[in-house]
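Undergrad: Got some structures for you, see below.
No value in this document is a laboratory result; all are computed from the given coordinates. The structure displayed is predicted, hence computed values, not measured ones. Cβ atoms are built from the backbone, for glycine too; each structure is taken alone.
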Structure 1
Amino acid sequence: MELSYLRLGLGSLLSAAIAYAGYSRGSLSRSGLWGAMVVGTVIFGLGGFAWGALLVAFFVTSSMLSHYKAGEKAAIARKFSKGGRRDVWQTVANGGAGAALAVGSALHPDPMWFIAYLGSMAAVTADTWGTELGVLSRGTPRLVTNWRPVEPGTSGAISSLGTLGSVAASLCMAAIALVLTGEGPVILLIGLLAGLGGTLFDSLLGATVQGIYSCPRCGGETEKAYCHCGRSTRLTRGFALLGNDAINFLSSAFGALTAVWLYKLLS
C-alpha cells in the first residue's frame with residue numbers, strides 16, 4: 001500500500017472544514033461532527049479527489065434537503081428515529097461502507113473499488129433524497145411489499161415524488177463520477193440502477209425486518225424506542241437490533257454489490 005500522508009492531511013483538513021460547517025448549520029450533532037471528520041478523512045485520504053467529491057455532494061445536497069420545508073415535515077419527522085442533526089451513527093451508516101471500500105482500494109488498488117463506492121453513495125443519496133422529498137408528496141404513499149396505502153413517513157413506503165427524487169439523486173452521483181473519472185456513459189446506467197436498487201432494498205427491509213414501535217398513549221408507528229410524549233414504546237414488528245442506521249448501512253452495501261455486478265455484466 002502506497003500511503004500519501006500529504007493526501008491524508010489535506011483530506012483531514014477538508015473534512016474538518018466541511019464537518020464544522022455542517023455542525024454550525026445544524027446538520028450535524030457534536031458526535032456527528034467527529035464521525036464525519038473520521039469518515040471524510042479516510043475517504044478523502046485513501047480514496048482520492050473523486051471519492052471525496054461524491055461524499056461532499058451527498059452531504060451538501062442531503063443537508064439542504066433536510067432543511068427544505070422543515071416546518072411541513074416536523075409532524076412526520078416525529079416518527080423517525082433520528083432528527084435533522086445527523087449523529088455519529090448516521091455518519092457511519094451512510095459513509096461507513098464507503099470508508100471500508102476506500103481502505104480496500106488503498107490496500108489492493110483496483111478500479112472496481114470505485115465502482116462499488118459509487119453504488120454505495122448512489123444508494124444512500126437516493127434513499128435520503130427519496131425520504132426528504134417523499135414525505136412532501138401529495139399522493140398517498142404505499143408499502144413496497146403489498147402496495148397497501150399507508151401514512152406518510154411509514155418505514156418501507158414509497159411515493160411518486162420520493163421515487164423521482166431517488167432517480168435524480170442516483171443520476172446526480174453517477175454524473176459526478178462520469179465527469180471526474182471518464183469511465184464512459186455506462187457509468188450513468190450503473191449509478192442509476194445501483195442507487196435505485198439500494199433505496200428499494202432499504203424500503204423492503206423497512207417494511208419487513210426493521211424494528212418498528214408503537215406508543216400506548218399516542219398510537220401510530222414510530223422508529224423510536226421512546227415517543228415524543230415521553231412514554232416508552234413497544235416493539236410491534238421487526239427486530240430491535242435492526243434500526244434505521246443498520247438498515248441504511250445494509251442498503252449502502254447492497255448498492256455497492258449491485259454496482260459491481262452491473263459493471264461486470266455490462267463490460
Structure 2
Amino acid sequence: MLVSGREILQKAHKEGYAVGAFNTNNLESTKAMIQAAEEERSPIIIQTSQSAISYAGLEEISMIVRLLAEKASIPVALHLDHGTDWDVVMQCLRHGWTSVMFDGSKYAFDENIAITKQIVDIAHPMGVSVEAELGKIGGVEDHIVVDEKDATMTDPAEAEEFVKKTGVDYLAIAIGTAHGVYKGVPKLDFERIDEIKKRIQIPVVLHGASGISIEDIQKAVSLGVNKINIDTELRQAFQEATHKVVKETPDLYDPRKMLAPTTEAMKAIVKGKMRAFGSSGRA
C-alpha cells in the first residue's frame with residue numbers, strides 16, 4: 001500500500017526502530033526492494049534522487065514505484081531524496097510522491113528555514129511529508145557534492161529552532177557520515193544524535209549510511225534515528241552481480257537472465273538492512 005512517509009516514520013519514532021530508505025532507478029531495483037519488504041514484513045521508503053528522475057523520467061519512475069506500492073501488502077512511501085531544485089520538488093508533489101526532501105543545506109540558516117517552510121505549507125495540505133537537512137553531509141551522491149572541508153555538523157540548538165519554525169516531519173542531520181564510499185572508518189557523533197533527538201522529538205534521518213557498521217547503526221537507532229538512507233551498497237551489489245554474470249556466462253545475452261542475479265543481490269542487501277534497523281515484522 002502506498003502511504004505517506006510520516007505514517008511510516010511516526011510509528012518508527014514512537015516504537016524505537018528505523019526504516020530503510022533505498023534509492024531506485026528502475027523497475028528491477030524497485031521490485032527487489034518491495035519483494036524484500038514483503039518477505040521481511042517491513043515498511044519501506046523507496047526514494048529517487050533528482051538524477052534518477054532525469055535518467056528514468058519523472059512520470060515513468062513515479063508510475064513504476066506507485067503501481068508496485070499499491071499492489072504491495074506492506075506500507076511503501078515514495079520519497080524525493082535531496083531535492084535541491086524547487087521545480088523538481090513541485091513536480092514530484094504533482095506526480096504522486098508521498099514524501100519529499102528539500103535539501104537547503106547550501107543556504108544560510110534563515111533562508112533554509114524560509115524555503116523549507118514554504119514547501120511544508122504546500123506539501124502538508126496534499127498529505128505529503130517533508131524532510132529537510134541541517135548541517136552539511138560530506139561526500140558525493142549524484143548531483144550533491146560536498147568537500148570534506150565544507151562538511152559541518154548539525155548544531156542541536158539550531159535543529160530545535162529549525163523544526164519549530166518550519167514544521168518539517170523529519171530532519172536529516174550531519175553527525176559524521178558521508179555519501180559514497182568511505183576512505184577510512186567513519187566516526188559518528190552519538191552524543192550529538194542524542195541531544196538533537198531530545199530537542200526536536202521528531203524522526204531523525206541518517207544519510208550516508210552505506211558502509212557504517214551494524215553496531216554503529218544500531219546504536220544510532222537506539223538514540224533516535226528512524227530513517228536510514230542506503231544507496232551505495234545497492235550499487236555495489238549490482239556491480240558485483242553483473243561482473244559475476246558476465247565472467248561466468250560470457251555468451252549470455254538475454255537481459256532478463258542477466259538482470260535476475262542483480263535483483264537478487266540487491267534484495268539480499270535490503271533484507272539485511274531491515275533486520276539491522278529493526279523494521280522487520282513491523283508492517
Structure 3
Amino acid sequence: MHYTLRQIEVFLATAHFENVTQAATSLAMSQSAASAALQDLEQRFDVQLFDRVGKRLQLNELGRSLRPRAEALMAQAREFERGLALHSDIGELKVGATLTIGNYLAVPIMASFMGQHEGAKVSLTVENTAGIANRVRNFELDIGLIEGELRDPVLEVIPWRDDELVLFCAPEHPLASRGILSDADLLEAQWIVREAGSGTRQAFDRAMHGLLPDLDLRLELQHTEAIKTAVEANLGIGCLSAITVREAFTWGTLIKLEAPQRDWTRKFYFILHRQKYHSVGIQSWLALCQGLEY
C-alpha cells in the first residue's frame with residue numbers, strides 16, 4: 001500500500017479546516033509532521049489535492065472527488081479498530097436533527113439506542129433542514145433526521161415516518177370558537193410561522209399554495225417554543241407539527257384549528273451521504289428509528 005491511514009486523516013482534516021496548522025492540532029500532531037504527511041501523499045502519486053487561496057488550502061476538483069472515498073475508508077478503519085479492541089461494536093455516532101425532531105423525538109431515541117448498545121456514544125446537532133443537510137454533505141454528521149423534502153444528488157434521502165401540521169390559536173382569539181377555517185379566514189389571520197429553510201415552513205408553504213403571496217406573516221421565528229409562546233400571547237395563529245403542541249392542547253393553553261380543504265400531511269426523512277459507509281452504528285440507528293412507535 002502506497003499511502004497510510006495517517007496521511008488520509010491529515011488530508012481529511014486539512015479539507016475540513018482548510019488550514020494545516022488547525023488540522024495538525026485536531027490530530028494531536030505537530031504542524032511540520034502534518035505538512036510532511038500531506039506533501040508525501042501528493043508526491044507519492046504525483047498529484048495536487050489543494051489550491052492555495054490566501055492563507056487557506058482549498059480542495060481542488062481532484063481533492064473533492066476523492067474526499068467521499070477517503071471518508072468511507074476512515075469510517076471502515078475506525079470500525080475495524082473498534083472490533084479489534086473488543087470494546088463495542090458501536091463507537092460514536094454523530095446525529096443531526098431538525099428542530100421538531102431534535103426537541104421532541106431524538107432524545108428518547110438516543111436513550112433507547114444507548115440502552116441497547118452499551119458503550120455507544122451519540123452526539124446530537126440540532127439545526128434546520130438546510131443546516132443539517134449541509135453538515136451531512138460535508139461529512140460532519142453520520143446521519144440526519146429532517147422534516148423538509150430534499151433533492152440533492154450527493155445525499156441519500158430515505159422516508160422515515162408520517163407527520164402532520166396543525167393550526168392553533170390562543171383561547172381568546174376570535175377564531176378559537178370557529179374551529180374550522182375557510183380560505184378567507186386563513187387570509188384574514190395574522191400568522192406566526194417558522195423561518196425559511198426549515199422543514200415546517202416548507203410544508204406550510206406547500207399547504208398554503210395559491211394563498212401564500214397574500215398571507216399576513218406577522219412573525220417568522222426559528223424555534224417552536226417561541227412560536228407557541230407568541231401565539232399564547234395572542235399575537236396571531238400558528239402552524240407546527242402535531243407532536244409539538246399535544247400537551248398545550250391537553251392543558252387548554254392553545255386551541256386546535258382545522259382547515260380540512262388544505263393538505264397538512266408531510267414526512268420525516270433520514271439523510272446520509274451517498275458515499276458514506278453504513279457502519280453497524282448507522283444500520284442499528286436506522287433499524288431502531290423504523291421500529292419505534294410514537
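Undergrad: So if we calculate distance in nm of label points 7 Å out along Cα→Cβ at positions 120 and 216 for every structure here (1, 2, 3), which label has the highest result? Don't skip to the end; give the middle numbers.
TA: On the way: 1: 4.2; 2: 3.0; 3: 5.0.
Greatest value across 1, 2, 3: structure 3.
Undergrad: If helix-only ellipticity at 222 nm (-39500 (n - 2.57) for each DSSP H run of 4 or more, over all residues; to 500) is calculated from each of 1, 2, 3, which structure is the one that comes out at -22000?
TA: Corresponding structure: 1.
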